[in-house]
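As structure tokens, here come the structures.
Read-outs: derived from the displayed coordinates by stated rules, not from any lab. None of the values given here were measured: they were computed from a predicted structure. Cβ atoms are built from the backbone, for glycine too; each structure is taken alone.
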Structure I
Amino acid sequence: MRLVLTTTAALLFTALPTHADERSECLAGIARLRGATAARPVPANRDTLLGTLRRAEREAGERQFDDCVGILKASASGGGKSSRDDDDAEEGAETEDMFGFTEGTSILERGKFEISGAGEGAFGKRLGRYRTGGLGGSFALAPVDGLSIELGAVGNSVSIRDVPGLDSRNGGGFGGFSAELKWEAIKRGAGSPVGLTFIVEPGASFRDAEAGGRGRGVGLEGRIALDAELVPRRLFGGLNLIYELDKFRPRGVNLFNGEAEPLEGVSSGPCQPYAEDDALETCVASARRKSAERSSLLGLSGALAFQINPNVFIGGEVRYLRSYAGLGLNSFEGHAVFVGPTLYAKLSENVSISAAYSAQIAGKSEATPGRRLDLDNFARHQAKLKISYEF
């Protein structure tokens, strides 16, 4: 993780001089165009200059200074606006990280790369102290149009004390690896007001992210993401259908006595031949690996994001999650509704940051049906922060 953060910082500092030069060139070109359109007599190509000026000002307002410079150069060479400018104008803002826990349909352009760091946390159970968190880094690339691949690693930490059903723990370590594949089936734009992207994220884990125990596990998350520009350049909406499955085998063994009953607590040692009946109840006759825990989740999430200026979006998100035992939604265990605010900001041409917070406002657990919330299968609060650098 330290290597990922160090690399991110180095790339950011390296990009600053280029970013400053492009900004100066962009603003100088916009000033020249404004002077040309205001000249007397009116130039014959005033409408073309005004179109170029509007596109350049739009990119400058969104801090896309390299695109602004490209527009100015294309206009100066007589090329007019490029097809990429047309696509950007039609598609609008990038929505990949705009909606918090809900994912947008935008993906990397072909030939682009992205490094990112993300932190997630879950807090609060009905009793005791419950805090879990994960900090990870990832690298993404887009080898072809419409497809992006992301590889990542994460570290987990827990602080659990006096929570019913969970062992008290305090610590953390390496959590596991993950990969993410995104296929943009329908690109949002003039041809389609709604974008559609399919997302698959397999992973391998060495710690239980919710309980903190060590072991080995595999998991798979699938999403169908939809989004749309509801009000041009002002209001965006996103929708996700979510399915997750997870299999985790805790480290350790279960002990059984001479009567094939599970042993709990301290045993009296291995069973001896011809042991008396009383001794068979406390001696160890066999040991088996702990059983794997299998679970699955089905969810639906929706979010709105409002553009308060060209670089900042604020919004709200609602998620409905259902927890099941078994990989195939075998046995219903509980459900919960989460609501919270979101924030997305474009800090510079290449750097963006997103944040989200959700609180459980309704739910029910099959284990405790008389309770208002499901704090057996879900935490009371969840939070997320992500920073990305695209190059």
Structure II
Amino acid sequence: MGRTAEYSVKGYVYQFLRYLNEILDAGAGTTVTIEGAIEDIDVNAIGSTTAVQCKYHEQAEKYTLGKIYKPVLLMVEHFSQMSAGSPDVRYRLFCHFPGSTGTQTLTRTDLDTIVATKAVGLLPIVNRVKPGTDLDDFLTRFEIEFGPSVEEYQVAVLAKLATKGFSAADIDAIIYPAAFQRIVDAATQSSVVTRTIDPAPFIASLKDVRRVTFTRWTRELATRAQIFKRLRGELKDALDRNSRSRYFVIDPDTVEDFDKDIVRFIKAFVEKYSFKYLHDNPPLFALTGPYDVGSLQVRLHDAGVKCATGLIGNAEVRLAELLRKPMIQRKPKVMLEFRLRLAGRNGLGNLGADRPDELFLVNVKEDDWGHSDINVHRFEIDRLSDLEYALQLRREYD
């Protein structure tokens, strides 16, 4: 990851952490909105709103006034547009600059300097500030809060989670990543209403979480080592059993270098979990979308992995043919007719009674094969190496 992209990711993590922190701190009658009507986070208490904008400047050497022109101007613009009788709004700039701590206000001279900027990129905002805006009143509502680093902030948020009655053994690997992902999901909603959380039910719902949540954000979390350890432990029993039906539904279009890595990944899985005569129920890999499953079958064949595809007459897939058990030759050496099932997901339809013991959804939010009576494991990954590590196909995580 390039440095600029890394800083952007940390900026999002910082915002999500502040959002979770506000949820954990909220009192009765308070709701919290991410990507709010005013700022990154709107904390809506009875009779007042605190609008929080988050900025992460890890790469900056130190805080200077010039680095906060834009967020301040956006807040001034909003303040200037408020009509008489509008709800009481307070503005807070939550930002990280190395070496800066505590809180700080702006002087009137500071604010006059910001509003008088001639920077081309900021002039449209300046021009939207209503003439005659009471800047002194704005200053009484505005405060800068210097926050800790992302890493330090995660530690602080984890400590607050520990005060909410969760099992200490679950916080790092289950509760924290689940809470974080729910915030990410909320941030993508289209309306302010669906981006708004009532803290008490949100916290209570986390107590029902039982499984590890693995998403694209996992590697950004301070507890990623604990998450992987717990996840690998949860999967170990299901993977170690000999006769176990395991179905994978994978979206190839959302995995980086999928076409380059998929043969190596499948071969590694088969060689560990589908190689002896007791492995009489080979895994099924079902790929969504228009992926060329036939070409993949050829590549796997050339790599020494025989597949069942369920194809009849090279035209149509029959589920009964795809899911049948392989014939097994025990002498002179053990040989399975096939070690893998491979198909396009779109043509398979409903499984009926042929439910798997374990269903792995990879970058697939929901699938008709999911059922309350089976184990459903959900993964959001950028690369297959994430899945390889979780499934214990590699020792190290990179």
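Taking FRET efficiency 1/(1 + (r/R0)^6) of positions 25 and 65 (r between Cβ atoms, R0 = 30 Å, to 0.05) as the criterion, the highest value among I, II goes to I.
Taking 98 as the value of volume of the Cα convex hull per residue in Å³, for residues 153-216 alone derived from one of the structures shown (I, II), identify that structure. Answer by label: II.
Structures I, II were shown, and helix-only ellipticity at 222 nm (-39500 (n - 2.57) for each DSSP H run of 4 or more, over all residues; to 500) at -6500 was computed from I. Which of I, II yields 90, 46, 38 for Cα extents along the principal axes in Å, as computed? Among I, II, the structure yielding 90, 46, 38 for Cα extents along the principal axes in Å is II.
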